[in-house]
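These are the structures in question, set out in turn.
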Structure I
Amino acid sequence: MDNKIEFLDQINDELEQKMSDSLVAYESSHGIDVNYKPFVITISNENDVVCGILNAYTAFAEIYIDDIWVDQASRGKGYGRKLLRALEEHFQGQGFNNINLVTSAFQAPEFYKKCGYSVEFVRINKKNPKLTKTFFVKYFNEPIETQGILDN
């Protein structure tokens, strides 16, 4: 029997629900809470205009930063650092293990180091060094990790 493989721009609601239900059932059977929750943090300037956005999500016991954007005119004013600090303060004490993010060499690896994120590893792009990826982590050092675990 031949299989049909398709590349889609997005998944339909019914198939997404089927996949989600199955993943949750599998994780639950292992005592794990998927704990997937996307969220956005915004920062506005003195004129109440949004000039920075942090897109992220929780999964299991971790927080994953997808994107941080600061408007060109607002860069260098500490908005990116304030977004990261707001994220860290919001989740501090909630039982999460760590925050993860990935950035390319042309983006902001030094910024994340200055904000206290540690390099986990670097994936070198030999053909285009600007696209070398640095994977960062920042641990909460919580006494007890409660997220991502189902209550027994």
Structure II
Amino acid sequence: MANSCPIVAVGAVIWRAAEQVLLIRRAQAPRLGEWSIPGGRVERGETLRGALQREVAEETGLAVTVEGLIDAVDFIERNDAGIVTAHFVLIDFSALWEHGEARAGGDAAECGWFSPEEALARVSWEETRRIIRLSARAMWERPL
């Protein structure tokens, strides 16, 4: 791993009312090709919320209002020898769609709106499913 320090990144569970959540299909590693929530690295001098709004705009073309913090998640990937090849600290927020049409860009190969149940079925990483569930409870008092 070129950078020995963990990389700080942000992610957004974006809601268009309680009925739709936005997912992206990742166009780059880690988790290449998998459905996830939009987000990315925090750049030097950038606030977490500012990074989130920038990443969402780059990956989806959407403007969002950042709501509350959901949780922080560790993503640590190791090779067959047990050597750490990637280490991200993911700070996830709930967000509300303001305006814009969803279109894939940046690190997203595709994006789309799904019911919360459809979103949970598409996402393969349990931590992302947990984050979506926590966001649904916090935003809509809706257990998933």
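Could you figure out which one of I, II the value 21 for relative contact order in percent (Cα under 8 Å, 6 or more apart) was computed from?
I
Have a look at I, II and say which one yields 5.8 for mean count of other Cβ atoms within 10 Å over residues 4-11, as calculated. Write down the numbers at each step before the final one.
Working: I: 5.8; II: 16.4.
Answer by label: I.
Match the computed value -0.77, -0.99 of log10 I(q)/I(0) by the Debye sum over Cα atoms at q = 0.22, 0.29 Å⁻¹, for residues 20-67 alone to one of the structures I, II, and report its label. Only structure I yields this read-out.
Check the numbers for FRET efficiency 1/(1 + (r/R0)^6) of positions 52 and 84 (r between Cβ atoms, R0 = 25 Å, to 0.05) across I, II and tell me which is largest. Result for FRET efficiency 1/(1 + (r/R0)^6) of positions 52 and 84 (r between Cβ atoms, R0 = 25 Å, to 0.05) over I, II: largest is I. Which of I, II yields 30, 23, 18 for semi-axes √(5λ) of the Cα gyration tensor in Å, as computed? Of the options listed, only I reproduces it.
Can you say which of I, II returns 1.00 when FRET efficiency 1/(1 + (r/R0)^6) of positions 12 and 124 (r between Cβ atoms, R0 = 41 Å, to 0.05) is computed? Intermediate results must be reported in sequence, preceding the final value.
Details: I: 0.60; II: 1.00.
Of the options listed, only II reproduces it.
Compute mean count of other Cβ atoms within 10 Å over residues 36-43 for each of I, II and report the one that scores greatest. Walk me through the intermediate numbers first.
Working: I: 13.2; II: 20.5.
Largest calculated value belongs to II.
Rule-based calculations on the coordinates, nothing more; no lab input. In this text, all values refer to a predicted model and were calculated from it rather than measured experimentally. Cβ atoms are built from the backbone, for glycine too; each structure is taken alone.
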